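Chemist: Below are structures written as structure tokens.
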Structure P
Amino acid sequence: MFGFFYFTAMYIVYIIQSETSFKYYTGQTHDLVDRLYRHNSGFSLSTKSGMPWILIYQVEHSTRSEAMILENKIKKRGAKRYLEDLGFFK
């Protein structure tokens, strides 16, 4: 009998904050370590000017579709307001 292993990729919605401009950036990825490296190495044009960036929030989802829905919700609300709604700053 053969065993099967199913790899389930987790998709992460994250919020990072610039240590220089204090702006927020929201994104989603399946490899958070690599994505943070690219943000802090200047490979991402949208975050190049705010380096360095620190991770302040992350949440995992089992599908990319779910992650994209949350990412869009956060972007529409604004990262700071979304975090305030969660009680993040208390």
Structure Q
Amino acid sequence: MIPGANPSILRVTWLWGLLIAATALSWAFGHGLGAGVDTRWSGTAVLVIAFLKARVVFLDFMELRHAPLSLRLALEAWTIAVASTLLVLYWRVA
């Protein structure tokens, strides 16, 4: 830890770096990483990474991590419902 640094700024900076790494990983999956015979696995990885990134943005950059429990549960339920729906549709159509 950097002496005198604000821990919340360090957390946001670390999360920003994590989001950049996740974006790079999504790009790699979108350009054939791990595609093999069935490209649906790469597409699934891109969708999962996208929703994990959205969750990080919601919780930390929109500061919903400390929101009332009802709001946070609604956010988590929405994220899971939309991600699950898109994954099911993707696997049925692709």
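Chemist: Could you tell me which structure in P, Q was used to calculate helix-only ellipticity at 222 nm (-39500 (n - 2.57) for each DSSP H run of 4 or more, over all residues; to 500) as -10000?
Modeler: The structure behind it is P.
Chemist: Suppose relative contact order in percent (Cα under 8 Å, 6 or more apart) works out to 34; of P, Q, which structure was it derived from?
Modeler: Clearly, the read-out refers to P.
Chemist: Could you figure out which one of P, Q the value 0.95 for FRET efficiency 1/(1 + (r/R0)^6) of positions 20 and 60 (r between Cβ atoms, R0 = 25 Å, to 0.05) was computed from?
Modeler: Q
Chemist: Out of P, Q, choose the structure whose coordinates give distance in nm of label points 7 Å out along Cα→Cβ at positions 12 and 52 equal to 2.4 when calculated.
Modeler: Q
Throughout, read-outs are computed from the coordinates displayed, never taken from laboratory work. Quick caveat, the model's predicted, so the values are computed rather than measured. Cβ atoms are built from the backbone, for glycine too; each structure is taken alone.
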